[in-house]
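Alright, structures below, take your time with them.
Nothing in this text is a laboratory measurement; each read-out follows from the coordinates by a stated rule. Computed from a predicted model, the values in this text were never measured in an experiment. Cβ atoms are built from the backbone, for glycine too; each structure is taken alone.
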Structure 1
């Protein structure tokens with residue numbers, strides 16, 4: 001296929017985990033510009049029409065036969081993307097439309113210019129649109145908890161938008177279930193002594209994403225999973 005010289009391709013793979021995201025995932029994928037030629041969507045055992053919607057897009061699709069959790073879906077996508085030696089950067093990107101591709105572009109520029117291993121998006125350095133106040137409180141508590149337990153000082157610890165180089169991606173090896181993988185990624189940064197930075201991003205909370213957001217119970221479960229993981233390591 002002849003490539004348009006005015007829109008050079010980008011040597012990055014966008015990894016999108018999707019569990020029952022049939023209402024949003026097609027629009028999310030279609031909004032990614034064509035210069036991003038590698039989009040890997042991991043259908044994590046969805047019971048709705050997520051797979052059917054993904055099949056209407058240009059994404060490469062991997063399907064888990066059962067739901068294994070977002071951490072497992074990201075790990076599957078990362079391992080798949082790393083099989084291509086031309087991929088230098090991997091982007092984690094939510095399926096529900098909260099992230100903006102403009103932020104991905106700025107994060108890629110940052111990681112290339114500053115030679116860090118991983119760049120994490122921060123809504124608290126940037127801005128949010130229509131974020132429920134309860135969500136803000138939960139996220140701030142998560143930041144406090146993570147900063148104390150990992151020693152990695154961040155302003156936003158559960159933002160799904162990240163850009164990492166191959167070195168960092170090869171060292172992720174995510175094993176924790178559900179949304180606890182966000183804390184596990186921070187643990188990997190500390191354990192593997194990966195260089196990191198935060199950049200401002202915008203998170204857009206739509207009616208859809210607000211309706212499916214994490215509950216307080218889920219947040220408590222995350223804390224339990226993280227503490228249990230640290231005990232097991234010891």
Structure 2
């Protein structure tokens with residue numbers, strides 16, 4: 001099953017150069033995943049289970065621009081036990097493929113917060129399309145910390161970070177990572193993509209430490225908890 005929807009690129013969706021922002025890409029993906037879940041009979045209003053993100057790998061081929069109307073596709077690539085893989089595509093108004101993304105998810109019982117296997121009925125409802133892909137792998141790869149860091153900063157998780165699942169929304173990991181970028185990188189780099197590995201949820205009131213480093217191919221921010229445990233790794237691809 002391929003779910004399709006049209007979005008208008010408005011003022012709140014763009015960067016200073018009037019192009020679709022990375023944050024808006026993730027918000028579109030998030031909404032598309034929820035739409036697919038509802039069509040598969042798993043609306044978050046009624047379903048006792050949730051799909052929590054564990055990874056993203058997004059490649060930006062060409063950024064849609066302000067006042068463009070984009071068509072977005074999403075589909076389930078595969079489902080195995082407690083895990084699922086989902087892909088996305090964004091096309092601009094001219095029909096050009098602009099953004100592709102692959103994501104990993106874990107199925108969690110909303111009441112117990114424990115992982116649970118998808119039943120055969122759930123798997124069938126999502127109608128996975130295993131051969132349809134823009135990637136040469138099924139699951140977004142694991143990310144590693146850089147060899148060294150050059151900057152660090154603590155952030156207090158305030159209420160505006162928290163979503164309906166009572167933890168920091170996946171979009172804000174990317175936003176916090178960008179706050180760590182040196183000024184020249186932030187102002188001048190048009191990223192060709194980004195990758196996120198979510199390790200453990202961040203809750204309201206926590207203080208996390210963001211550590212910044214660089215590799216040959218990307219700018220990397222690792223988010224750690226108060227016990228120095230990795231909560232997420234974000235890579236912004238050069």
Point to revise | Test item: mean count of other Cβ atoms within 10 Å over residues 108-115 calculated as 11.6, pick one of 1, 2 | key: 2
Study note, to complete from the structure: Highest-scoring structure on distance in nm of label points 7 Å out along Cα→Cβ at positions 20 and 36 (candidates 1, 2) is 1
Check your understanding: A value of -5000 was derived for helix-only ellipticity at 222 nm (-39500 (n - 2.57) for each DSSP H run of 4 or more, over all residues; to 500); which structure in 1, 2 was it taken from?
Key -> 2
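Looking at distance in nm of label points 7 Å out along Cα→Cβ at positions 60 and 212, point out which structure of 1, 2 has the largest value.
Values: 1: 2.4; 2: 1.7.
Answer by largest value of distance in nm of label points 7 Å out along Cα→Cβ at positions 60 and 212: 1.
Comparing mean count of other Cβ atoms within 10 Å over residues 68-75 across 1, 2, which is largest? Write down the numbers at each step before the final one.
Details: 1: 23.0; 2: 19.1.
Greatest value across 1, 2: structure 1.
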Exercise for review: Identify which of structures 1, 2 gives the largest calculated value of relative contact order in percent (Cα under 8 Å, 6 or more apart).
Suggested key: 1
Practice item. Assign the value 2.0, calculated as distance in nm of label points 7 Å out along Cα→Cβ at positions 140 and 164, to the correct structure from 1, 2. Key: 2
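Assuming 1.00 is FRET efficiency 1/(1 + (r/R0)^6) of positions 12 and 116 (r between Cβ atoms, R0 = 35 Å, to 0.05) as calculated from a single structure, say which of 1, 2 it is. All intermediate terms of the calculation are to be shown ahead of the outcome.
Details: 1: 1.00; 2: 0.45.
The structure behind it is 1.
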